[in-house]
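These are the structures in question, set out in turn.
None of the figures in this text is laboratory data; all of them are computed from the coordinates on show. The structure displayed is predicted, hence computed values, not measured ones. Cβ atoms are built from the backbone, for glycine too; each structure is taken alone.
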Structure 1
Amino acid sequence: MKHSYVDLEIERALWRQGIERIVGVDEAGRGPLAGPVVAAAVIFPKEFFIRSVDDSKKCTSKQREELFTLIMEQAISVGVGVVDHEVIDRINILQATILAMRKSIENLNIQPEYVLIDGNSFKHETLKYQNIIGGDAKSFTIAAASIIAKVTRDRLMCELDIRFPQYGFARHKGYGTRQHIEAIRTYGLCEIHRRSFHPFSLQGKII
């Protein structure tokens, strides 16, 4: 059934099969020109639900920060995986995203029985998993993971803004905004820019 809000429908189907430790996984930072890709993995108690949790892209920054605290307080376990720009350039953003997701699961303090992942590319040799396109808008557990990943990455980019203030990372978080592209044209690439992907408008204009 298609719907435009997150719920426990997917999780409940698994609970009915006797699967209890369900982890939701999502990432933030596939599209930016700079900084890491970050994934989060979240396990909640059975039937736990926070009504205001939604796909992180639909929440304001203030809502995400408030929900981040709630999720961290109420989850059984939260794991985060971070893959930096150098690894992204070396293995490509898709493989770096999968690596960040795997790291987030490895950093949980309990072993999940089943993994729900936003997207269509995750693979795992030993864990049972389900790829769900648009999962962060369907599954409560994945949506919660999207919030943890987004807030964690935004905070990292704000820290990097202190080191590289001329680029405005605290505002655009490394995405290819007009302001960011103009800063690259003015200052060139800095240490945390991804060399393997740049918008067409910058080709031949960067160092």
Structure 2
Amino acid sequence: MWGGTAAVDLYWLPLGAGGHFVRLNGRAYEALMARIERRRAYDLYHSALQVEVGDATFVIEQTPVPDLSGEQRGVAAAGSVGTRWAGRFRMFRYEIRLWRNGHIPDVAEAVDSPLQLTTDENCARRVLDVVAKVPTPVWGRDELGTGEMWNSNSVIAWVIASGGIDAGSIRPPAGGRAPGWRAGLEVARRQTVTA
């Protein structure tokens, strides 16, 4: 019988943690969306997972592609940013990591984290198993017709829901938004219905 520990923990990172360019663009985007939707602006969050199974810890996160050594970071999937044709260039690609013994950059800036989603070993293993199957539409677009753009939050929401964890009640920290979260839940729901 297995005697180790297991956990799936969710981290909420302020958009642009560790980098001024992304933070500035995120604030501009949220200010524009708030004006269009006639609401107040919120803090924006990016999500990541840390999964512990036995003596190994895995980080699941969608990030820009920093270099061509993705194997070292456990890259399980990749996609284009903005438009499919631009994905030919590394700066317009994202990667989805299943990084054994990796780390979440800027984890020190995480808010209301970690949020432990489960300590069930079988569920934690299912979460790890589904990462290689995550959809990879163009980042920042709504190619899957969910009414919301696909991004890092979509990936994490999809992984959680597809791994068998109820993600419908998960919310970002108070005063914050996680754009893309609903897109991941919707795509996972559709795939469950058709399976």
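If we compute percent of Cα pairs over 31 Å apart for structures 1, 2, which one ends up with the highest value?
1
Work out the source of 28.4 here, i.e. which of 1, 2 gives that when mean count of other Cβ atoms within 10 Å over residues 34-41 is computed.
Derived from 1, not from the others.
When relative contact order in percent (Cα under 8 Å, 6 or more apart) is computed for each of 1, 2, which one produces 25?
2
Among the shown structures 1, 2, from which was the value -8500 of helix-only ellipticity at 222 nm (-39500 (n - 2.57) for each DSSP H run of 4 or more, over all residues; to 500) calculated?
2
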